[in-house]
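Structures for review follow.
Please treat every number below as a calculation from the coordinates, not as lab data. These numbers were taken from a predicted model, which means no experiment stands behind them. Cβ atoms are built from the backbone, for glycine too; each structure is taken alone.
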Structure P
Amino acid sequence: MQALIFDLDGTLVDTVYAHVFAWQQALAEAGMAIDGWRIHRRIGMSGGLFTRALGRELGRDVSQSEAQALQRRHGKLFTQLLPERRPLPGAVELLRFLRATQIPFGIATSGQRPQINASLAALGLGPETVVIERGNVARAKPEPDLFLACQEGLGVGVKDCYVVGDAVWDLLAARRAGMLSIGLLSGGYGEDELSRVGAYRVYRDPAELHRSLDELGVLP
């Protein structure tokens with residue numbers, strides 16, 4: 001049976017721009033002012049990769065202690081900016097439909113607990129859902145580890161998985177994992193960008209994906 005592996009931020013919950021603002025403020029407080037659009041292009045990477053990439057934008061290395069401090073500050077600011085999480089249009093209904101029809105699905109996110117707990121709760125996801133977070137794997141996106149761990153947790157084959165994500169980092173990791181990918185526009189990347197990195201289909205949001213499941217061959 002085909003299975004769906006979902007990214008979380010920007011794919012199922014409307015959190016991308018809160019992450020951008022939180023990173024921008026954390027960086028500014030540390031004397032590392034960076035334009036918001038440059039930060040947005042890196043959302044979806046793991047925190048460690050993200051801070052190293054921003055170091056290249058700044059023209060200097062970001063030390064491990066600086067990176068850890070930035071990640072802690074980002075987490076606090078993000079929670080302050082967005083204490084409640086809003087599911088993207090159709091996300092809750094899509095996941096409810098997948099459960100009702102016994103189509104396997106899981107979550108693979110570069111985020112970590114406890115930060116992701118509010119997003120999972122907003123989506124109505126309980127302990128029965130396979131959730132792979134950054135701390136469960138050695139390497140995060142754009143490496144394939146998150147998706148491969150989720151696939152193993154679901155007990156399905158690699159070739160039976162679709163990855164659903166909103167960022168080029170999701171789709172690049174899916175390609176490396178040997179999985180087909182579905183792009184969503186809800187994270188701010190354009191259709192052309194998602195298609196170029198290998199998206200099999202691109203939809204506006206989870207609601208449009210739900211209406212188009214027959215195109216993927218996942219319906220029982």
Structure Q
Amino acid sequence: MVINIKKEFINIIAECQKEYDKNLKNNKIMFITEENNKINKEEVFFGKRNFYHLTGIRAFNNTGSELSPSNFYYLLSRGRIDRLNIERKDNTTDLKLQVLPQLMKIDRTANMIGNYFTTNLFLQTEKVAGNINSCMGFVKDKKMNIYVPNTALNLDLRSITSTRNKIVAILKKNINDKLYKNITYLKVQYEIKDILKNPEVNKNINLKEIYSKDKLINKKIFNFYQNISK
């Protein structure tokens with residue numbers, strides 16, 4: 001499917017920005033994984049300037065200079081990106097925009113994370129999180145010492161990773177919060193205690209205030225509190 005750049009690009013990106021703003025911006029996400037009964041974690045951060053790299057477009061001001069990621073985010077949020085001043089970055093832009101809406105919910109939908117590996121020399125990313133339908137690529141921000149998103153991929157994660165682990169839980173927190181307490185995803189057959197086996201995971205979670213917007217996870221949180229109070 002080829003998206004009409006004149007009409008649909010901005011609409012898709014603007015709607016995704018609203019979701020990014022509400023769901024991911026200025027948040028850290030901790031993917032908790034298990035491999036061979038070993039629990040581990042990987043953290044990523046979503047800044048407002050990272051959104052631009054997910055869209056697969058290039059945007060310009062009226063003088064022809066490309067917008068910075070921060071300026072793009074600011075102008076987009078105010079409806080001031082002219083559709084005549086954007087272009088496809090490459091031939092994958094349409095594919096990126098097809099999956100971008102669902103990737104705005106990556107804190108609830110990712111079930112695998114792995115190390116990126118492919119013969120595509122034009123795509124530079126390091127970690128990939130997602131599922132068999134779509135995934136997001138991450139690179140290490142050296143100043144912050146944490147992974148940040150740099151691409152959206154309309155691909156099966158298994159086809160572009162050399163090694164990968166199953167995600168058994170996902171937690172989210174604002175950048176200013178010290179500990180995680182919002183559980184956004186917990187694998188069906190897992191309980192809260194199952195993700196606390198690793199001290200590095202355990203010490204990053206506020207066990208006294210954990211919660212979830214998911215009713216099924218909240219039942220497991222209630223059971224967890226009941227058990228530790230005995």
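Here mean count of other Cβ atoms within 10 Å over residues 124-131 was derived from just one of the structures P, Q, and that gives 20.4; the source is Q. A value of 18.7, 68 was derived for Rg and Dmax of the Cα atoms in Å; which structure in P, Q was it taken from? It must be structure Q, since only it matches. Structures P, Q were shown, and helix-only ellipticity at 222 nm (-39500 (n - 2.57) for each DSSP H run of 4 or more, over all residues; to 500) at -7500 was computed from Q. Suppose you compute relative contact order in percent (Cα under 8 Å, 6 or more apart) for every structure in P, Q: which one lands on 21? The value was obtained from structure Q.
Thinking only about FRET efficiency 1/(1 + (r/R0)^6) of positions 68 and 196 (r between Cβ atoms, R0 = 30 Å, to 0.05), which of P, Q has the largest value? Of structures P, Q, the maximum of FRET efficiency 1/(1 + (r/R0)^6) of positions 68 and 196 (r between Cβ atoms, R0 = 30 Å, to 0.05) occurs in P.
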